[in-house]
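Below you'll find the structures, each written out as structure tokens.
Please treat every number below as a calculation from the coordinates, not as lab data. Only a predicted model underlies this, so the values are computations on that prediction, with no experimental measurement involved. Cβ atoms are built from the backbone, for glycine too; each structure is taken alone.
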Structure I
Amino acid sequence: MHLVRDVLVRELSEGFPEGWPAVLDDANRFEAAQALARWIGYTPEPLQDRARQIAATLLAMPPPPGWRPPGPDDEFLRTLLPDAE
């Protein structure tokens, strides 16, 4: 899970270098969808359904504005994708 979270952190950092946007307007939603789709593409097949659920959750219930996970051990990411799975 650590590697999967690490790739997500990298994709989100590339898409939102200043952190998660305050408003998820069409342009930001598109950027988020692109970053999440790239992440899903890099996710191993057995975890792709879970990755799709996480992507849908992030789009439906976005994290706080400015959120930018510092790394794969980010507390919020660990709640979405814990090591125990």
Structure II
Amino acid sequence: MKTTMELLDKALESESVPFWHKELGLSRNALHNARQRGNLSPSIAGAIAEKLGENVDQWIVIAALEGDKDSACKTRMLRRYGSRRL
């Protein structure tokens, strides 16, 4: 399953944290805080996906689902969107 933390790892393989903060106009601790939470916000995930040439819509959906409360529906949708090639 693809997660927003995997997307962040991919972004950090290509550029440094300060680069992404500046490129996306984020506060200095935004990505650190996201890592602590275990997921990116939908808007940050979408912006990173766009810069990496990934499917923006799917990453926004995955990020929104990751932030949702645990439920059978959440698990089902994460499987559906996370298992696709992004």
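What the table below lists for this structure:
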| read-out | value |
| --- | --- |
| With FRET efficiency 1/(1 + (r/R0)^6) of positions 17 and 73 (r between Cβ atoms, R0 = 30 Å, to 0.05) derived as 0.90, matching label from I, II | I |
| When distance in nm of label points 7 Å out along Cα→Cβ at positions 9 and 65 is computed for each of I, II, the largest belongs to | I |
| Ranking I, II by relative contact order in percent (Cα under 8 Å, 6 or more apart), the structure that comes out highest | I |
| For helix-only ellipticity at 222 nm (-39500 (n - 2.57) for each DSSP H run of 4 or more, over all residues; to 500) computed as -18500, the structure of I, II it came from | I |
